[in-house]
Structure I
Amino acid sequence: MSGTGEGPTGTGCVRTVTTGTMKVMNDDLAALGARIDRTNELLERMLAEVAKTPSTHAIFVDAGYLYAAVGRLVAGTEDRRAFDLDAEGLIDALIDKARTIFADSRLLRVYWYDGARRRIHTAEQQVIAELPDVKVRLGNLNANNQQKGVDSLIRTDLESLARHRAISDAALLGGDEDLVSAVEAAQGYGARVHLWGIEAPEGRNQAEPLLWEVDSQRTFDLEFFKPYVSRRTAAAFEPAGGARPSREDVRFVGAQIAARWLASRGREAMVELFPGHPYLPGSVDQDLLVEAEELLQYSLRGQADLRRSLRDGFWEHLQSQY
């Protein structure tokens, strides 16, 4: 009898506990379901807002690469002083190109990176800085007219804009291998980096590691840049009234001739000259003299100081390209 009496009592206790537990579980599941519904609702709202927000892109221009590559392609020289660049027209063309490529995106701005002595804007850089949607960033320019600190400026801007989700796409016009770290930094925050290049008359003018790292590549040809580049004429270097040119005038002409010489003969011929520095082979020196006199419309015969300036300009340009 005692065993029979305990059975119903024990069974009743178990049934009471199970019912209570199920009630608690059902309440917890209901609360969890409500929280999931609220979370889904918030996610749907967020996605709807994201869908309304357009993607944003920016254009990053390494002016050192631009001038060198465009000058070589269009004017046959990398010497900035030998040609004029319509920067405003070219920037507008780059913006239009980006608008076509990133059709569902809006432009943040164009970043223009260049070098200047003591980071003081030149007249040309001031004009560019005043253009709408353009930000000029300046690195230093050393005694050999080489840019210093530009790559780090590009990296800082790319990384900062990507980290703050200010851009989704970056169009980078450059070619230096040092830009690889800038690309990696931006990609680490989810931005896509698209490398833009300039057609090279021969070989490549962009580092292979940079080409490997970017998300896409695009090269613009001679026809794209031709409307924005014009060679300066010899008249620009001709002394007024046949007056004696300054040493700086003659040095500049020497650099211009060196650029032409390098474009026609190539780097191998340039390297062959270096063992004889500061002297030039007789035939090269004579050609240099004749061409300089033609450009200057002034005889350099018997002008030892100007002849030295001419050779200095010639050598300085070659050394800057080595």
Structure II
Amino acid sequence: MSARAHPIVRGGRPAWRHRGPHGASFETFDALDLDDPFGPRDVHVLLPEPEEAARGDVSLVIFNDGDTTFWSGGVGRDTWDVAGTVSRLRAEGAIAPLAVVAVHPTQRDEEYTHVDWRRGRAPWGGLDRYAAWLAGTLVPWLHESYPWLTRDRTRTAIVGSSHGGLAAFRTATSHAAIFGVGGCMSPSFFSGLDDLDHGLARTPIERSDLVHKAAPVLADPELRPRLWIDWGMRRDGGLHNSVVEALAAARGAQMVELLAHRFGARVARIGAGERPPRDAEVIQCVDAIGGHGEPAWRHRTELLLRAFF
């Protein structure tokens, strides 16, 4: 924590207000305890400018993997540098005012997966409890604690990558009354279908539990969240690119086709150097040089924010 950080109380919970990357203002909650089924966790809030907050109705974007959202951390010891992206886009007038909430995982594999897809070799399958906590506890607490946040679902997003991208899809489609936008970067839609050791299975994605549970919402144009689904085409550099990103690409493409043809969503297909149209319900982004890691997700975050905010 910065030496210039000073303690505050927000929403009845102790926090630290401090300056972070790019001079951005943050409030950090260490071990925030809000009846979380997985225990207390760290949460960072990137604040809008004071005059923006004073006007109210500020968009809300929640990121999974909050330990890499603003600072280097996580498995890859790298960062999305979302504060830098937001700062630059706001200076350009490219996006509306927003607050970014970075939620640290405590038991990542369990929190971000909806099925026990590793056959009991590790704890998995707690995603529905995590999603219910985000929608039913964290978001209401944020609204109460930061009254200038929007209540508009179309400007409330959940974003993540890999398992975090899977978690974003499941959360947005399970709690569509809260989240009108889901950002799914290199999402692990293959969880419960494919094996990392044996590659792509024959089971089509429409037969997955992921789609089965989401189908009523996806079929309702009034409730269906807008979705960002992307993947990279790099296959060098180890297991994550050659296996995990390959599976993310295959199942991501299947999901987009399903959304277009079964559910009638308006799909825009772009590359990582293109800006998507603003009226698309689903945006597919294929990154020709992107791999399974923070540098690619950092770049594509800018496109997502431009598209939806």
Structure III
Amino acid sequence: MASGPKVVAVAGGTGFVGGAIARELASRGERVVVLSHRKRPVAPGSVEIRAADVTRPDDLAAALAGVDSLVISLAFPNSPVEAPRRGRTFELVDAAGTEALVAAAKRAGVRRIVYLSGAGAAADAPKHWFRAKWRAEEAVRGSGITYTILRPSWIYGPGDRSLNRFLGMARRLPFVPQIGNGRQLMAPVFVDDVAALAADALATPAAENATLEVGGPETLTMDEIIRTALRVQGRRRFILHAPVILMKLMTAPLTLLPVPPMRPSAIDFVVQAAPVDTAALSAVLPRRLRPLDEALATYLKRK
């Protein structure tokens, strides 16, 4: 291990969640290295960016040289819409990619890992993305490296492609389109709070070798989330629900494209519930997490 200041690497640090984690760590004075196959900077001048592609394992150990701690927050472009012909799948990125990173971390002498999984990860989960997350978790748990696994519910914030997409439609339409009945339960958690928890985990002995579900202080339906966001923006719109089966039929032909803009499996991902039990999180990483309307008000402007 190289001498000098400790280095924290963030795999996926140019993404929505990983970027927030990299910025949070940098704001705390950590020496941060972002591992990414994309060139887009996260916070110019504050972090080092190293080229790394989890689908090319042979290059990962070099990218992790001198790294003490590793935060893994992987997501393929346009997730959750998979593009198998381009290697953009949960199995290849979330599962095999994390396995490759963990193996490289062991070779590089990394001493600490924080892995961003997902609420619902399980070996026998009915959906393949949760099974992929479980595979990744198993790699982390079996590595022999001290770890913390965070399983967040639905994450929102200035750079998300979900809630912001709905609000963008509200600017152009007299309604907000919604797939499904809008009654699935979520515990929406602000991306900056997730980033703070990931940074806290690296510095908290009680979080070592723990698996923690992460969610905000409220459990809400998807419709309630959208209505809250509209209220914070000062807009009045009704929500127009589209049946799931209809949307799956409409998107099925798109799977023939090399990079589908949508596919039926992604619709299942979008309409799934994501409730969590945060009792263990509160005990191990006590932190005030912001309610939805308070967090939204930090970046949504009233119209």
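Since every read-out is calculated from the coordinates, none of them should be taken as a lab result. Computed from a prediction, not measured in an experiment: that's the story for all the values here. Cβ atoms are built from the backbone, for glycine too; each structure is taken alone.
Given a value of 19.1, 59 for Rg and Dmax of the Cα atoms in Å, calculated from one of I, II, III, which structure does it belong to?
Computing Rg and Dmax of the Cα atoms in Å on every structure in I, II, III gives 19.1, 59 only for III.
Starting from the value 16.3, 54: which structure in I, II, III was Rg and Dmax of the Cα atoms in Å, for residues 113-192 alone calculated from?
III
Tell me which of I, II, III gives 2.9 when you compute distance in nm of label points 7 Å out along Cα→Cβ at positions 81 and 289.
Only structure III yields this read-out.
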